[in-house]
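A.B. asks: Next up, some structures in structure tokens.
FYI, it's all coordinate maths here, none of it is from the lab. No experiment lies behind these values; they were computed from the predicted model shown. Cβ atoms are built from the backbone, for glycine too; each structure is taken alone.
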Structure P
Amino acid sequence: MTAAYQPSMLDLAADGPSLGPLAGLRRHPLSRGAWVDHLPGWVRGSDAVLDTLLADVPWRAERRAMYDAQVDVPRLLCWYAARRELPHPLLTEARAALTAHYAPELGEPFVTAGMCLYRDGHDSVAWHGDTLGRSAHTDTMVAIVSFGSPRPLLLRPRGGGAGLRFPLGHGDLVVMGGSCQRTWEHAIPKTARPVGPRVSVQFRPAGVA
């Protein structure tokens, strides 16, 4: 059963959704050249953006091969390629702000936006790194902005070791950089708790998937 979404009383914005300063980003250095930046509540009034994403994004279900069977992907997906208009103007603003902030390190813009809808606690994503493109052999960045009910983003080093946990929701920002996609893995686990929907928006440079 899908739980009713409960907006955050701390996420109210009388003048509509807006972005806070990126000066408050906190960097967490990891092993083997990986790092994670984290900024809670970067998007103010994020629940208004969530309403648009739930209503206007053309969400689709996918099936993938697992062993000898085809299984449902436990979340809904949508991909916005470069130059495709994003479903809310704040996302366009966020992508531009992230590009400007990380330009000295990244050296190129964020151009695509992958989106995942976790409808309730049954939806999840297994341990993985985003290594289908250049990130399989090149340091890069993936910036994630979360909308809706908080869900924990777990990270762990490939091969074992101590991990990290970030409870992302209500406009939180996390950026995985350096070798993170190759040397660390991340996941959103299932939960038996009643939780409402969460949308993850992942901004990437060209050729990173």
Structure Q
Amino acid sequence: MTCPYRGRPRTGLCSLLAALFINDWFMPSVRVAALLGSRSFAFGASIAVRRNALEGIGGFASVADQLADDYRLGELTRRMGLRTVLSEVVVEHLVDEHGFGDLVRHELRWLRTIRAVRPLGYALSFVTFSLPLAALGSLLAGGGRISLTLLSITAMARLMLHSAACKPRTPLRQMWALALSDTLAFGLWCWGFAARRVQWRHARYRVARDGSAHPIR
């Protein structure tokens, strides 16, 4: 069993942007995948697995060098014929990003982790960045009436998504952060194709095609 999780920012803009990335992009993507019948996921510390199932896949040693160790844990148990069940309980945790550099490195690692395990899904996920894509389309169209109308509809849909995903909701005075969060996430999604290097705390790793992470000396 695995639980989706919701982020609550501790303090500061960077923590708010990280929480919006989790709540408004990551968690809805999981819910949509589950509604479509997929169970190819498992989320970090919110995984519950029986001891005999863990021993059956070789213990934690079987995922020790994997960047997406949580995803691999679910994958290996499914290969045994077991099911991954998505809990209705949402786990809430505090998000505390100390600066913009930490935020960028953290989100880039998340995105490259997804790319490592689901490359096609990662490539197709550009459709989830609706607001920056609609703004870009409106700009390329010269700000025509139709493009601005579509941009307005997209913005309203984005607000509805945020309202449904976030409890408690972001205060009105911080709603501008939605556009900033989406634009940053879209930029990092593009950057995620550029290399296979990630940073985990103070160490840098190169991610191989099989998803294993190797320290960069």
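A.B. asks: I have 6, 27, 28, 20, 14, 4, 0 for P(r) over Cα pairs in 5 Å bins from 0, in percent, for residues 122-161 alone, calculated from one of the structures P, Q. Which structure is it?
C.D. replies: Value 6, 27, 28, 20, 14, 4, 0 for P(r) over Cα pairs in 5 Å bins from 0, in percent, for residues 122-161 alone corresponds to Q out of P, Q.
A.B. asks: If you rank structures P, Q by distance in nm of label points 7 Å out along Cα→Cβ at positions 58 and 186, which sits at the top with the largest value?
C.D. replies: The structure with the largest value is Q.
A.B. asks: By the measure FRET efficiency 1/(1 + (r/R0)^6) of positions 18 and 130 (r between Cβ atoms, R0 = 25 Å, to 0.05), tell me the structure among P, Q with the highest figure.
C.D. replies: Of structures P, Q, the maximum of FRET efficiency 1/(1 + (r/R0)^6) of positions 18 and 130 (r between Cβ atoms, R0 = 25 Å, to 0.05) occurs in Q.
A.B. asks: While we're here: Work out the source of -15500 here, i.e. which of P, Q gives that when helix-only ellipticity at 222 nm (-39500 (n - 2.57) for each DSSP H run of 4 or more, over all residues; to 500) is computed.
C.D. replies: Attributed to the structure labelled Q.
A.B. asks: For the read-out P(r) over Cα pairs in 10 Å bins from 0, in percent, a value of 8, 35, 40, 16, 1, 0 was computed from one structure; give its label from P, Q.
C.D. replies: Going label by label, the one that fits is P.
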